[in-house]
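Listed below are the structures to be examined.
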Structure I
Amino acid sequence: MFQPFFLFKKFSKKTFLFLSFLFSISIAIAQPIQLSELTEISVVVADPGTHELFEAFGHPAIRIKDPANRIDIAYNYGIFDFDQPYFYLNFTRGYLNYKVEAWPYPAFENSYIRENRSLKEYVLNMSMGQKQSVFEFLENNIKPENQHYFYDYFYDNCATRIWDAFKAALGDDLHFDESYIEPKHSFRTLVDSLTVHKPWGDFGIDLCLGLPMDKKLNSYEYMYLPEFLGRSIDHATITINGNEQPFVKSSRMIFQSLPREIKVGLFTPNFLFWSIFAFVFILTIIELVLKRKFVFLDVLIFGTAGLVGLLLFILWVATDHQAAVNNLNIIWANPLYLVGIYFLIKKSKPGWLPVYFLCIGILLLLFLIAWPINPQGINVAIIPIALTIFTRSVFLYLRLKKSSVTDQ
């Protein structure tokens with residue numbers, strides 16, 4: 001969902017490109033096909049994987065199978081190329097160019113079986129005319145001039161595109177059931193539930209994405225996750241010859257994953273940042289006792305937090321990531337720390353500098369006190385970070401204040 005889906009991970013890049021070329025050519029030269037009565041159209045949903053962060057959200061595809069025409073194709077809206085021009089810049093700016101491609105279904109299925117990820121298929125209930133409309137829409141969609149789209153984490157991704165494809169092809173015949181699920185979750189709570197075994201990935205998402213992630217979802221918005229796309233399709237209805245019927249004719253497990261052990265490991269954000277807080281607290285006591293000045297420590301702490309805040313500010317104001325705006329993490333990761341560090345390392349320090357660090361300490365104290373009522377879901381690993389900055393802010397205020405009094 002948040003990263004590319006590679007259909008043929010085990011293949012070399014040259015093999016992948018060669019197969020892509022052959023398959024594209026075969027589609028381009030093929031005459032329009034009239035589907036037979038044996039045609040089945042289904043949605044196949046792969047369960048979340050455990051290896052990479054992008055696997056944690058699952059993945060769907062539309063399958064069209066017509067034995068009479070020797071068709072068994074998976075239409076996959078989760079494709080993009082790391083080698084596209086300015087890939088990382090576009091990713092940062094929110095201009096990531098995804099596309100839909102058609103692949104032989106057996107390869108799609110086998111790629112997930114090799115990864116031990118369950119596959120569930122929802123066979124859809126449609127008239128022949130409706131099946132033909134869906135098929136022709138998808139075939140038109142995979143043409144080079146139509147296949148690309150700008151990816152959005154939550155509103156326009158490989159799962160939402162599938163419902164949109166059916167809606168575009170079937171129009172008012174397809175009906176969404178808003179009552180099947182109670183809208184009580186936010187984007188963040190659902191992401192958190194799927195990244196519980198990826199604490200660093202969860203931390204990064206919580207850090208970079210702001211208040212839009214915490215809005216209460218309506219039933220339709222749940223479909224940004226493949227699991228809920230499957231559920232939504234399973235509860236939808238379709239009008240066939242004037243009669244409203246279930247959209248899903250049948251469902252089956254294509255592959256049930258084998259039991260697997262998921263290890264998180266000790267090196268988590270919580271462990272690291274609490275360890276850093278303990279280390280900094282001990283060094284602060286040593287400074288007090290020995291009357292030393294560990295300026296490097298404050299440059300490292302405030303400099304790092306300030307650079308993080310600068311990144312959050314850029315994501316907020318200079319990119320098209322809708323979920324990166326209004327990020328309250330900027331309260332503790334403040335770009336203005338860089339200003340304070342500049343004056344802290346100068347030999348002649350301005351008179352306002354003690355008040356500057358006092359204000360930082362007060363702000364962080366209020367931030368921690370207001371934690372339970374914070375409208376944004378802040379990752380708990382931020383607590384030791386905020387405590388670390390608070391500790392050094394108060395210490396610097398007291399030291400600078402004492403120094404200024406002594407100078408007088």
Structure II
Amino acid sequence: MPDSKLKLIQGNLLIDGKSTNPIEKGAVLIKNNTILEIGSPEIITPSDKNSFEIFDFSDKTILPGLVDCHVHLNGFGDGRTGDDLALLPDEILTLQSAKNARESLLSGVTTARDCGAKNLTTFMLRKAINQGITIGPRLILSGRAIAIIGGHLSYFGEEVTGNDECRAAVRQLIKEGSDFIKITATGGSTATSYPWRPSFTTEEIRTICEEAHKFGKLVSAHCVSSEGISNSLDGGVDQIIHCLFREPDGSPKYRPDLTQKIIDKNIFVNATIHQGLESLNNLILYQNNTKEEKNAIKKLQEEHSVRLEHCLRMKDAGVKFVCGSDASWQQYKLGQFYKEIVAHTTIGLSPIESIISATLDSAIACGVDDQVGSIEKGKKADLIIVNGNPLNNIENIKNVDTVFLDGIAVN
């Protein structure tokens with residue numbers, strides 16, 4: 001239960017998550033799980049010294065709790081494929097999800113959006129967190145992703161064909177407690193899928209979006225091909241995940257027309273920039289210098305270089321990026337969200353812009369910005385304290401000292 005006593009949290013620097021101008025020697029006054037005031041300690045400190053508790057972080061930086069808008073809590077981040085992951089029993093995946101949730105929270109992520117899990121595993125985890133059995137971030141859950149037969153994530157997704165089944169899948173997921181709908185609009189790493197080709201028709205996507213929007217739910221689309229991006233935009237999705245410009249043969253080709261359509265529709269892009277780099281770094285670290293490994297490293301390096309070029313062009317054109325790690329998929333373990341935040345600076349975002357992309361903008365994209373994402377009066381008291389100044393060195397975002405969730409220090 002939240003502590004009813006007032007708490008004054010003061011630091012050397014306060015980054016509120018929405019303004020590009022931090023507050024020097026800033027402070028936050030909270031009661032229960034809610035932010036009451038922010039500003040100078042001299043102004044917001046209660047006159048009755050016995051009515052509040054002081055948390056003095058005078059040599060550290062205060063930020064909003066981080067919002068990772070793309071996680072897979074079921075994963076291990078040890079390189080195993082999703083096809084193999086789906087063979088594990090639900091009980092194991094739920095326990096692994098609990099482990100991931102805890103590590104994510106302690107690393108500074110106070111809100112996490114899970115973009116596809118097996119059966120009811122993440123729903124059971126959320127119940128366990130709410131009952132105090134374990135700890136974790138605020139969870140925004142899609143439940144099972146909606147896929148075509150044999151499509152990406154079909155092994156623990158809702159496999160559908162045609163408008164009626166698309167509509168029924170949305171209704172079933174909402175019944176089970178889904179907060180948003182995740183669709184795989186193209187193939188991906190799933191063995192039976194075709195990565196560079198679209199999966200759903202535009203009409204099927206439109207049916208999914210209309211049904212989800214009817215109930216106030218957002219729709220996010222996994223897209224690793226240009227045709228999939230185009231179909232998703234025409235179908236009415238609210239967010240594009242990955243956003244790879246790839247032709248049907250897999251060759252990269254930047255599409256300024258699709259970029260403009262993303263901008264015109266005011267849609268966020270979750271580019272998962274670091275995901276491929278994590279796989280590359282692991283391959284370099286553990287290689288045995290075989291010819292095959294050297295060729296794989298060269299290919300990944302080329303792909304990452306193209307990826308950065310395309311993201312930079314999107315950013316310069318005006319695309320809004322949000323921060324989602326895609327951990328624990330492939331080699332990327334949860335608890336290292338800072339790597340995605342740092343990666344945003346490699347496509348031209350400033351440190352403060354990268355932080356906003358991982359706080360308020362991600363909260364907006366998840367539909368929870370009325371509660372979290374920034375340090376504002378009336379919002380939930382989700383805060384993190386880091387050593388150093390991340391505006392001077394964005395890498396300092398990983399130096400988490402203390403995490404407050406609902407006004408309670410969890411570490």
Structure III
Amino acid sequence: MQDNPIELTKTAAGIPVITECVPNSASAGFLVAVRTGSRDEYDGIYGLSHLLEHTVFRETKTRNSFEMAKEMEGAGGELNAFTAKEMTGYYGITLAETSEVAMKLVGDIVANPLINEKDTELEKEIVLQELSMVKSEPETYIHDLFEENLWDGNELGRDEGGTEETVKPLTHRDLRKYYDERYGRPSLAVFATGDINPARVAEWAEETFDPMEASVVNSRTSPAMPGAKYTCTDHNSEHINIGFGFPVGRMDAKERVTAKVLGAVMGAGTSSRLFQNVREKNALVYSIYSNGHNYSDAGYISAAMSCTGKNVIKALQETARSYSEFRRNGLEKGELERTKNLLKGAVARGAETTDNRIYSMCVGYMTHGSASSTADTLAMIDSVTEDEVMAAAEKYLRADALNISVLGRCSKKIQDFDASSLEI
């Protein structure tokens with residue numbers, strides 16, 4: 001695979017501009033990220049980041065939402081955004097020959113939103129529907145619930161969208177205050193990939209975003225590493241969804257990729273240990289897969305699964321047994337190489353799309369301070385050794401740190417289950 005180096009420059013005011021030029025690409029993507037998310041919101045006022053992200057698309061000083069949609073789609077593109085726990089991102093992806101449209105519209109929604117009362121109230125209704133929809137989909141909701149229980153008491157446990165109770169009272173004044181405080185230098189970064197001109201990207205970033213200066217720079221408190229916890233949450237679903245995992249602290253780049261390989265050995269793909277042991281050999285679950293995540297100063301290695309109520313306890317026991325057996329007996333012959341190839345294949349396929357490339361650049365830089373090229377990422381995966389994987393397993397896969405969240409119609413037997421009986 002041809003490597004496309006990632007370059008970092010800065011505007012006159014110091015805004016980072018991270019570019020990856022992909023010659024002959026048919027598309028171009030541009031993303032502006034703000035280093036503020038759900039973990040950075042006011043005490044008692046949650047959901048600001050997400051509602052603001054929605055509302056800025058309603059109207060700017062020069063366009064309404066319909067005009068933006070027509071202009072972007074007429075350029076063969078997509079204009080969208082995302083809210084995460086540590087950042088908010090706005091991006092546009094178009095045909096390479098219409099890239100100026102993407103830059104213009106992304107710049108407009110980030111630098112010139114109106115954020116008025118009418119638009120805020122309209123978008124609030126949409127966000128409330130979104131929050132309700134997530135809770136009605138237990139296979140999605142379990143991930144939010146697992147993190148909420150894992151980081152209980154720390155801002156990382158907050159859902160990115162807030163809750164219905166916290167979103168309903170928000171006003172356009174709350175959003176404007178938050179925008180004025182957080183959107184600007186030094187919390188902005190600009191990303192571009194595809195068939196782009198890096199010099200033009202830097203010029204656009206400087207002209208559009210250098211005048212923006214944040215009055216509040218977020219400071220964060222790292223979460224304490226939680227101990228073991230077992231939580232059952234009622235949900236009107238016959239199927240039970242389970243999050244099963246272990247917290248981790250701040251990691252360097254090598255530790256992160258090693259933890260990723262460890263998680264993949266256990267639960268990535270149908271040849272993984274959890275899929276084979278819990279599903280294929282024992283038919284205890286419908287689905288089971290790894291689900292790790294890293295924030296700037298914490299994270300987790302986990303698995304998610306779904307099953308019927310009668311299989312919950314057996315599924316938990318077999319899942320724990322799989323982790324315990326791995327810690328005792330280590331990797332099988334060829335297992336590490338197979339797992340690394342699985343991960344490299346996912347990276348390589350993701351690199352073939354502009355949206356995946358620009359999202360990966362953004363998350364890497366905004367979360368950990370660096371964006372890795374595809375070639376560097378593949379090399380990092382390749383460099384992981386068996387000894388490193390087993391050392392990570394010994395360090396992180398511990399019974400005294402096991403967190404389990406169960407979501408569904410839980411019988412008394414499930415509610416009263418003693419998770420400390422599970423051996424890791």
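Read the figures in this text as sums done on the coordinates, not as results from a lab. Note that the coordinates shown come from a computational prediction; the quantities given were computed from them, not determined experimentally. Cβ atoms are built from the backbone, for glycine too; each structure is taken alone.
When Kirkwood radius over Cα pairs in Å is computed across structures I, II, III, the figure 22.8 traces back to III.
Of structures I, II, III, which gives 10.5 when mean count of other Cβ atoms within 10 Å over residues 43-50 is computed from the coordinates? Comparing all candidates, it corresponds to II.
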